[in-house]
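S.K.: As structure tokens, here come the structures.
Just so it is clear, none of the values below were taken in a lab; they were calculated from the coordinates. Bear in mind that the values here come from a model prediction, so they are computed numbers and not experimental data. Cβ atoms are built from the backbone, for glycine too; each structure is taken alone.
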Structure 1
Amino acid sequence: MRALRPLLILIAVILPVALVGLGLWYVTRPVPPLSPELDTPKLAMEPIASLLRTKPLFFTMAAVPYVKEHWQDWSVPFGLPTPLPEELAVSFEAASQSSQAWRTLDRKWHFGALLLCGDPAGFRPLLDHLRGAPDWTLTRVGPTSLVFERNPAKAWTPADLPSLLAVFNTHSATEQKMARYLIAHRLMFLGETQAAKTLLEGVIAGDPKCKEAWTELANLHGMLGQWQESIKAVSSALAVDRRYRPAQMAQANASYALGRFEDALEVSRMLYESAPSDGTTLLLHAKITHAAHAYQEEIEVLHKVINMVRTASQPVGVWQIYLGQAYASTGDAAQAREQFHEAMKDTTISDSDREFIKSALQRVEPKSDLLDNVPPLPKSSLLDAPAYRP
């Protein structure tokens, strides 16, 4: 035993060092890159690559790295130089927020196809317009992107899902799982809820700790107004990772929809503090602070939203209406009137908004509650909860 003692001491010294080294290696090890099918719009774009040598392509900002790779060929229909002009990409991104602005660009360029890459929440106004447009058809769905082509074109349907998923049969189990919940996310924005649910339930059956799939399932229930089910699904996601941001956003929105405003505010504050410049977080926090009567916080976040919208060279009149009524709720009639007068200068606000302002200016007084007739905040995510009604 005495002869083994030096060996035991050596093991006692070396083992902790070795375990620390192993832990550091695990944390800092290089992460294998994703395959192009999951990291680029390649899967959706390859079938129409030849079209883009003769017809201009509309694309969202998330597609820029991929478009740059092909710009030498794809720039020809535009008659534009290489490299890709930054101002073109910026104008396209702005147009994804307005169907009218996009139609103006389409009349100028007469696009042959649209590559909508990234989270559909970022281009939802354009996507909703295209889904009902008689001159455009959804032709490709992928984990990263959607493609629309000008009619006549063969429409993509859920019946095409098996061939899409077959592409990933030779990929790792992790990538197969990712492909399914990323595709499901896009299907929800397309209104294909049953196909999305089938994909997500398949992922969860194979991996009950997949926080991404649980969060998407919460999104799906939220879109259908099934807020209790949404809370249950998001609880499963947070049980895996209580700091998983998408799940926290789903939790805050579902709590808001159920009228649990204090619960929603607690989560919303954490989200806002960790990402005070994120647009989706700002919208969520604005509506929750109002519902919870946290008007000073609402005023702070609305000022940030207005600055962000101005920086993007977009009109701010509607936001000034929200801010005016927030000031009115604190009893600051002077600030409320100032914001309402500023909003009236915005030529883009609707006639109904103008009538609301005129009425509000006549009755602004301490603690007045003016929000009942104000239009809801713009949609920012799939979970956009309706205002709670007891």
Structure 2
Amino acid sequence: MDIRRLIGLFVLLVGLMLIARQGCADSWQNAVSSRASIEYETNPAMIPANPGSVRRILFEPSFTLVGQIGANELETGLALQVARSSNHNLSPNREDPSVYFDWSHHSDAGELGLSSRYAEIATRDAGIDATRPVPVSSTRASRTMSGRMSKDLSERNSLSAEGSFEGVSYKGGGNYVDYSTRSGSLRLSNAISELSTIFLSVSGDKYVPTDGGPSSRHAVATLGLDWKLEYMDWSMRLGRYKGGGSTRMEGGASVHYTGQQAQLALNANRQISSSGLGGFVKVDQLVGNWNYALSERDNIGIDLQWWKNLSTTFSNIRTTTGIWLQHNLSPSWAGRMNYLHNILTGGGVFSASSNIIGVSLVYTNSDF
């Protein structure tokens, strides 16, 4: 999608919402943020024969607008990442936009919602699609439409449903398959107590390659439990996946701790997701995030991520380790330093690594 058309559509949406703001809207909130960064990366191509390093300048502005009109809530946002590189063969210049619009209606009977989103991202940053070497020029574009509803069946029981359509395309190299997915799910929840909820969910997905290749389907039934303690939120789920002529177990667990100075989030799961690698991909994933307030103005954090792609002829593993330090110069301005280490291995056949060092200046402002 052309960036000028995308921005034009966003401006139209914002304009319509601002017109409503002058009329019947009960309240409106807006926020703008921007990040300017300089970073150095040692192996952007993530290949064993390291071709060299690159320097990049990044500019990442974003804007959001939220309005409340009676029982309806409207939200729209636009973000853009502009990258300029010292070596276009290793890391080309990029302009990656994203725009979204969300509507939700709240009533005594429950909630209804509709969402749409368009986003472009470097394929090497696209999670599952990056569990193998990716051309540095490759881009993943996704278009998503979804609807949701929820309803309280009784004081303790609730029912929710969701359906979505996503179209994904790739450009700039790589043996990726353009595809679309149709997804639907139902979830029944029961509040055992004020602190714990048990749920049962069933979901199904259909994967359709754009090139006319054979489609595939899968379905999952999951039983889970959410509960809260004083400073911690826990979640566990266990499901049975059926698709491609086989049946497998999937599931995961997560915990989130929020203290006065520290926050910690851990998540471990086995998931089945659609991918440009072809059909549904099975991935084991471990994610950890920790941050600590050194003072009123200084924060430090560590981010860890481990992916193992189990759907290829040999297991690809991608590991990311990052550390950052942020100093708040004022309520609106902050300086940030970060270091990131990436490792990509493939069944003992290949191994590649990359280091990224960056410095950023961040600006945020709400309700201006």
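S.K.: To which of 1, 2 does the computed value 26.7 (mean projected area of the Cα convex hull in nm²) belong?
M.R.: 1
S.K.: Determine which structure produced the value 4.1 for distance in nm of label points 7 Å out along Cα→Cβ at positions 100 and 244, calculated from the coordinates; the candidates are 1, 2.
M.R.: This value belongs to structure 1.
S.K.: Of structures 1, 2, which gives 16, 49, 28, 7, 0 when P(r) over Cα pairs in 10 Å bins from 0, in percent, for residues 108-195 alone is computed from the coordinates?
M.R.: 1
S.K.: One of 1, 2 was used to compute distance in nm of label points 7 Å out along Cα→Cβ at positions 44 and 236, and the result was 4.6. Which label is that?
M.R.: 2
S.K.: Say we calculate distance in nm of label points 7 Å out along Cα→Cβ at positions 36 and 356 for every structure; which of 1, 2 gives the highest result?
M.R.: When distance in nm of label points 7 Å out along Cα→Cβ at positions 36 and 356 is computed for each of 1, 2, structure 1 gives the biggest number.
S.K.: Follow-up. Quick one: helix-only ellipticity at 222 nm (-39500 (n - 2.57) for each DSSP H run of 4 or more, over all residues; to 500) came out at -18500 when computed from one of 1, 2, so which one is it?
M.R.: Computed on structure 1.
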